[in-house]
1. A value of 55, 48, 39 was derived for Cα extents along the principal axes in Å; which structure in P, Q was it taken from?
2. By the measure Rg/Rh (Cα atoms, Kirkwood Rh), for residues 25-168 alone, tell me the structure among P, Q with the highest figure.
3. Out of P, Q, which structure matches 18.6 when mean count of other Cβ atoms within 10 Å over residues 193-200 is calculated?
4. For helix-only ellipticity at 222 nm (-39500 (n - 2.57) for each DSSP H run of 4 or more, over all residues; to 500), the calculated result is -16000, so let me know which of P, Q that is.
5. If relative contact order in percent (Cα under 8 Å, 6 or more apart) computes to 14, which of P, Q did it come from?
Structure P
Amino acid sequence: MAEPDGGADVRTALLRLRRRGGLPVAFGGLLAGRQFRISELSGTATPSLRGLTVSAGNGLGGKVLTLARPIAVPDYPLSRAISHEYDAAVAGEGLRSVLAVPVVVRGRVRGVLYGALRRPLALGDRTVAAAVETARELEQELVVRDEARRLLSVTRQPVAADPAVWEEVREAHVDLRTLAHRVADPQLRAQLLAACGRLARAAAGPGAAAPERPAVELSPRELDVLACVAAGATNADAADRLGLRPETVKSYLRSSMRKLGAHTRLQAVVAARRSGLLP
């Protein structure tokens, strides 16, 4: 069965939630279309919750989906604050105190994270705050994933000879390289870097001659910096975009210029394009 999109990000979030909140059990998932299903479990002893489909308004998670705010119940089976369609699944895992927090991306609930204890207990503010913090981090990871998917779709479109289109392609290239360092999912990161390679090779056009210069090996960070420079960024802009110090950017730029046999930033960009390293 294929991995649910974002499943790796959710699993990482659940581990953070357990560690930060002192909760032995955590579970959750993301919406697929209009349906929410619990797809990821951490610390559970049974599979009773796996694959459970939760409807908006029903149970603790369904109420969180509807209200888009965290809710905790100190004793799930006895709570009057929620409906009880999923009591059998919760009881199967032996859970009593349960907390649920929404994962909200661009104003829309995209999923729910749960943390739980196997004894009835009112969870404190510290635990709730830890769960909310974890959800916020997952939200940022999903924003990065969404942007990565958008850029990947751009790279699959035919590239015209229009210079304005090429500027857009080059901007997409540097965005992809920047995002790749922020993506936790290794499979998605590999897709992003592969797309960067396709964009760089597309610059030569179909049937083009081999690069004018011999192949040059640039480190990933040297290529990141040079891609920013090619998009018109100053050293300070590149440092801010890549999360580096300006002095580090200068060092990478000098190194790439030396490898490319270039004496100026422009010469380095031109040489990199001729070598098929940049679009």
Structure Q
Amino acid sequence: MLKQRIITALILLPIALCGFFLLEGFGFALFIGLVVTLGAWEWARLAGFTEQPIRVAYAVVVALMLFVMYILPGLAPWVLGASVLWWGVATWLVLTYPRSSPHWASAACKLAIGLLILLPAWQGLVQIKQQPLGNWLIMAVMVLVWGADIGAYFSGRAFGKRKLAPQVSPGKSWEGVYGGLAASLVITAIVGIVRDWSFAQMLIALICAAVIVFISVVGDLTESMFKRQSGIKDSSNLLPGHGGVLDRIDSLTAAIPVFAVLLWMAAP
């Protein structure tokens, strides 16, 4: 399993970096759209559909919606605004699971939630890419999330006692969340020192980093909640040793649109 994970990671990492840094405009949107479309194919399974024609049809619908969003950029504020509202609701759903499950148990509701998760993630990346330092901002949000994941893993193993959401993901603890938060805040502080940020800039950056970390945890737990409800361990086996696309981007689907909104709010 470890060998598979390493081989898959070594193949995917250069592809991802080339897609993020070398592609622009429609090429970048298409690259991210392919990932999101694969995620949609997986999400249909989490929604309870095992038949391939239905899963493919849902993925095609998502792809068409991405194209509409690309040719109508004025939709971006609405898409990202809906995402912020959704992740607020998702926080409540996760914290109250399984009591909350009747509110989203229907297949139609699950498919709609898939749109609220996948479409804003694509929109957020497209918006971030258009920023003056777009490539580095994309790497920044990913490093924040990855740093939080690594910090949470080691902190959770060393100190984890209080379960974060035992009905959703029994392995996660509050101590892991705090460790992940600390790691991301340290990364942010180091960047701020290197870039000579003012005290106000540093404070805002640290607050935003904390928001991103917490919302990324919600993204992770949300997919875990749907997988637990569906009795599925991995979203698919597309990535040997890693599970599916959604298993690798669940935290980012929440962090990216919120990060894009925070960038808008911070713009002069």
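1. Values: P: 74, 38, 30; Q: 55, 48, 39.
Here the read-out was taken from Q.
2. P
3. The correct label is P.
4. Attributed to the structure labelled P.
5. On the way: P: 14; Q: 24.
Of the structures listed, the value fits P.
Since every read-out is calculated from the coordinates, none of them should be taken as a lab result. It should be emphasised that the depicted structure is a prediction, and the values quoted were computed from it without experimental measurement. Cβ atoms are built from the backbone, for glycine too; each structure is taken alone.
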